[in-house]
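Enquirer: In structure tokens below, several structures.
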Structure P
């Protein structure tokens, strides 16, 4: 049992519950009554611990435990101050019954069935002699509030498998070599599909322009652009950008407010063959400076208010400059050829570089190619029915990769993008009105943002309008919080879908359509579903071995969506982007730092982080980055940043600082210092 618990949890300090007779001496054994008890048995184990050494350690601990078996468990809880706390002293319980209780009626054979050994806190394994010499009879009981029936059956099958492997193992066999996987559970057994990509995002967009030039592509307030107008504006700007050096292998920065200028500019960059570098004007200037320094764009496309972001080295194209507008008006609106863009465009070209939080205080750039985005929607098509009459919101900052899903989900299917003004995105009531007014059919939200929308919906008491899908991503979903919405509107229209993903693996990795059981069953946590067809998620232990279903492991994402690495960060790339030992030759996988467990049906439950990184309002935040910024203040010697939950479950970051001098720094001054270097 100790070997099984170590194999399932990876824990080095194991505490089992052991059923004891609590009867010392022959007189006590003959006394009628119930005296049995359950006491904690503590055993140390490590992946390299030999089987024989573990057996000796367990035997030694058993000998000590027997001497104290009259010290009852309830006394132990009392003396430790645990009465009434709900805290358990041990994990799974082992009950060894060294005798057979089969009833005999005048020599006639009988059959008996194990119903239950009583109330079980977690998992209980009962062992008795079998019907024939040398056999063992095993029964598994579990707390139904923690385990489903198929989970319990898997524990039984896996435990029996371990017993067989222990029987065959040499005494020197380390515990790490006792494979707990059942047939079909090894990562190599997981099928993976491929979606060949032969065209770029812009080529696919231009096909949509040709089939529906008059369809509305973008709206923002009272402004609108048809597919033909969007394409023409992008082509004119792309021709100007090529004169500034934009082309395949180059980077063009964008610093634009939300509005109808944004999408033509983004498309223009891609049409040149270059990658776009999103600079959200709402982010601190110092952070944007670091991003520009990291990516070295050849030109910045912006507006007068943000031209300072170009610095002294990057030329700027100001879209609100009348001279630039006149220049663009004179240029050809025809699609660019390879000769126009300084070279052929290829699906392997980088489409965008999005920067994520870095623990050292310096953001990490993730270059993602056209092919990764195109195959994302090919894989998603197995789960969604996106159409040309769909209306999508561009709710998120275009410096957040959820925007990639929002923009291209519309444009690749001939749909319409509604650019949501920043002020509206921060007002749940106004945003709810926008959804109804614009007839939005596909909504992408972080769970925390949608919870605010649910509150606004309850206040207004309206229907769901035209919504067909609500797609969650960016942070852990707490399904129980969706009950008010489901009680009012059901789960069919719109369908509520949870998709786990990370920037390094191209927006989305998994898919799960939420059911009523996900919302109501307390045993189900933050369910993220199963990987998209061309991706695999390996759950590995600290030494890189696959963990079985039901066990917690770190998520390693493998497949076509995995980026090549971090921009100009070879050391960090080597640490996080690894060769996939369970995939075909040349396959790569990304070490996410996220923890999950796989259910018996293959569905993944998200369990949090393996490190200090947290997810806040959809953004991955490194507390170390905030600590580095605070510690850079001349009045701060050291800083620590920790997450704290408020009464309603909302997550906040709290910073603690040690002053460099005799007086602490004013908290308002520290907030201003942090705001100058970190995004909101």
Structure Q
């Protein structure tokens, strides 16, 4: 009888499911693995961002857009909560992949009866908390939260068409007494990166005008822009002394240098290769002044120039550490533009470092390296600075969960996307708030070691979201969860143990493409050779390094970690660096007479004019090509003065008569080509020495043979 009742109930549920299109279990509607994403969900606001004992409601608002080609009906939304996260490992797995969220589920709320293709409609759901409301969370902690949007596409059944996963920190269960404070607060320092999303300089020649690949930087520096938001958010919390003192600003020197030159006027390259004036002159000036005001008496440290990939730089220079040293030592630039001195010897590279890079850093007087904890391998928890094996460098680990909580994971395929806060600027910090609450709360399984909060260096979030992140750190401090601590104090801790910098197979996919490195290596070798041929000039007061520096800056930009996943962009940037070298080489030229030269004798010299438009002296080598019929003497290397023109006579011997041409070109003594070759047209009416000797010898032989024949004929007649 029980079996019959069970079978009847199962059949009824299946019929009900088929009729209304809802899973019989009552769990969320799951699309198939290949279900197309027909709706895009954008979260505009979530209030509150964390729950406390006095929270009465939770509201999520945003909009959904029909991105497919079918009408969608009966669009609804609900919130789904997962189980409380109890371990760091569990939390890490939740950041990597959305966990189940069927522990607590709210009722569906209607969004729209019909959403046509391309149409956008508002979405909002508010659920009551505490009191007589259904309890959605049971204890303080961190809970997975899913915003689930269902609908019925035309010619299909009801299904989940969009979803948004995030973590919800619960500092106190609504309607219950506040929880006890942690026994002691967790020390926390904040590393605040200020860098562009990628290098944009096409050319920045000495004494010339800056040229950018686009004018996006002007937008990012303007009020409301990405870089303006980073500075404004810090300015918004400057009055909160303990919080602001715990911040250290990690700044890209390339960004500072670029903004400074923008303020003086710049050009932007257009799609057709032309150039137009940039629009961000005043914006650059305003932003740089604002940054200077925020950084007064503040902690700063250097990022590698243009966020250069230091292991890639080592390959570009064949292990020569000088370019890496340039990339990590720009103290004078900070002092000149910002009036601050960055923390000496402290560097935050992007990614792991190989042994060559670590050796170069030691030569560059770097003493401390900030790195992700999964790149510093140790047999003990890295709760304090550790000595990096094989070096005298100190390694300080960033918190991996905090870093991963802010890493973007937007999918690129066409399946129904389960987005996260890092994919939506308006709630970009949500998971970071939750992870920080977990690691500093009384319910954490961590050991209370000091934390270093470091948003991604290319993080894009509006100023309100960035300010919220910083102020929430301040709120956690007021609740006794964290104790803001200046980074310098954290770095001054005694070294405990050793750690190995792990750079191996897992780093390979993140390396710069080999074709980019090969192109840069060739440019670097030719730049070094070209630079060795230059000499300073007392009249112009310009040193060779002044001309070479923009090329080396271009090499560092083309080595940026921004190009790791963009081979085309990396090759274009490498081409820009090459273009700056070519522009300098092209200013050293050779000119030949425009008219044909008639050689009046077999040793008539060939006249050429050597021109140097550079503001420094250069030593050139004259090369002749396609000179059949001519034997030139050895031509000594010729020094040319700055911005000077020098006539030169090439000593050569004509080997034959007639009309022929000779190609003349210049190079450095090391063989790097200079300028464009020139052709010289020659007409020779004189015999060369060898031709003359051969003619004389042949004539003498003919004379001797003729004389011998005559002699024999005369003697024969006498005998007869």
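Enquirer: With percent of Cα pairs over 42 Å apart coming out at 46, pick the structure among P, Q it was computed from.
Expert: Values: P: 38; Q: 46.
Value 46 for percent of Cα pairs over 42 Å apart corresponds to Q out of P, Q.
Enquirer: Let me ask something else. State the single structure among P, Q that was used to calculate distance in nm of label points 7 Å out along Cα→Cβ at positions 68 and 244, giving 7.3.
Expert: Going label by label, the one that fits is P.
Enquirer: Starting from the value 5.8: which structure in P, Q was distance in nm of label points 7 Å out along Cα→Cβ at positions 76 and 380 calculated from?
Expert: Values: P: 5.2; Q: 5.8.
Of the structures listed, the value fits Q.
Coordinate-derived values only; no laboratory data. For clarity, every value in this text was computed on a predicted model and none was experimentally measured. Cβ atoms are built from the backbone, for glycine too; each structure is taken alone.
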